[in-house]
Structure 1
Amino acid sequence: MSKVRFSIIINCYNTLPLIKKCLEAALTSTDRNSEIILVNNHPPYEDALTFLREFKHPRVRLLDPGRNIGCMPGFQYGAEHAQGEYIVKLDDDVLVPRKNWTAAMYQALQDYPDLAYIALLPALLRPTGRPQVRGNGYKLEFRRSTILFWCMMIKRDLWKNHFFLTDLPLYGVGERDYERKANELGLRKAYLTSHVCTSLGRTEEADPLYGAWKLFYVKRKDQRSDFMTWKKSFQLGPAEIEIMKRFGYPDQQIEEVRALLAAEQKAPTPPVAPEGED
């Protein structure tokens, strides 16, 4: 393998169809100057676990922390093993565009040294009307608001020196923590509006509970409860349903989540592993 410039980290805790589609899009839109790191975050599906143990490709490395360590901890675990000069956090339910998005993100970071990080524009976001900045092979928009990390690139040295997070929970840490740090450093952030990425998180192949866990564990009232204890008692009430609707859940999937939660709470409680960094 030639010298690696980009390390694309996919933290896997999703259904196998989504993981495979995410990986395929990443492979077909990048070349030999990119490595792809699959972090086996122990999804609750045997077929996904088997795939993550057995998949082989010359540009793909598989890492296994031994258990589910969570969203941002999973990314950091991959970043600590990355070989590239730039690291990319790519969600496992996101499809990157076919055009050369890594080169466009890299060029924007070169052209604007005061950029802390840059992200591909999520397809669900509407234009803000703010000025679009054109560069060589890209178009971007600086944002004061929080940048969503569906697909985000940052220079590894900058991440290591300033954006490495500690005492991380399973969910609920990431974009806003990075935003606070960027503000402290006097750095800006932007979306690459010329390159749009798409989420499969509301499709039939997605795990409907995956998003619900992330959405509501962050908002739990008892901040001391661990994830396994909390999920056994969580109730989907009118306020929670309203939140899900605001986040794009259709009525049919809300009812599916309600049924899955009921089944989850009736199931025997497995032994709780130590949460380590959480």
Structure 2
Amino acid sequence: MGRFSDVLLTVDFDRTLTAEDSSIPERNLEAIRYFMAEGGAFTVNTGRSLAMSRCFFDRVPMNAPVLLYNGGAAYDIQKEAFVFAHEIPLPQGPTLRRIGELSEGQILELQGGESHFIFSRSEAYEKYSAWTGVPVAMAKMEDDLGPFLKVCVFDGTIRGTVDSLFHAEPEELARMDRVEGALRAELGENATVLRVAARTIDIVAPGVSKGKAARQLQAVLGKKLLVCVGDEQNDISMLDMADFSFCPAGSNVADRYPNVCACGDGAVADVIYKKIPGILAHCP
């Protein structure tokens, strides 16, 4: 039994585990390896799809299934299989068409199992997808596109990096606010609409959240304590549902939870080295 054997630690990927430039601080990687060697269960809890997350599977040490699609699925990397996956319970084609109508001409993307699909060409999106390296196919909304796990609406002026999704001009923010409101009103209880960044709206199955997925995984693993680290609106559910929650300094929800250092300085390492030992010292 190691000193962290009772703990499941799940962390957001972009701008939590990574720095703002999408690099992963070596301090975080060293801390994760230490945490796992001492019996802790560690995984990433991200809004990214399976296809978009594969880029870090070889870089980030994890010994628990990775949580994807904002809690919509858990994937066992060793077994190369989903542990669970929650599909949107609506007819795919008509739903995509209605989302497109409500999105004011913004970029519509379906994130399935191994591929992403788009329904009209966009130079801005093509630059972004080239940067992510995710396979993308042109499709028709009435095509059979596999698991209906997540729809993403991007502002039509996105640029070529993940970081660009978090910054928008006032008129761009206003437009995405209108689209978000229209989608919530239309989809109601049939889906969960999440504003994951200034320029990005995600649509997943009803009731899905990072927090519920983390608690479900905790039960499977039999860990006593759930510790979570995140930085954005879509992380609030896991931060609220965790036993202990932390945010990188300067992040968008940092005023609501205890802070550690900035993401670029190794926020996850701060939690492992400085916070969890104190938590365990006061737990029975």
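If mean count of other Cβ atoms within 10 Å over residues 74-81 is computed to be 13.2, which of 1, 2 is the source? Working through the options, I get structure 2.
Name the one structure among 1, 2 that distance in nm of label points 7 Å out along Cα→Cβ at positions 10 and 242 of 3.8 was derived from. Source structure: 1. Identify the structure, out of 1, 2, from whose coordinates distance in nm of label points 7 Å out along Cα→Cβ at positions 66 and 114 was calculated to give 4.5. Clearly, the read-out refers to 1.
Readers should treat all values here as calculations from the given coordinates under stated rules, not as data from a laboratory. Keep in mind the model is a prediction, meaning the values are calculated, not measured. Cβ atoms are built from the backbone, for glycine too; each structure is taken alone.
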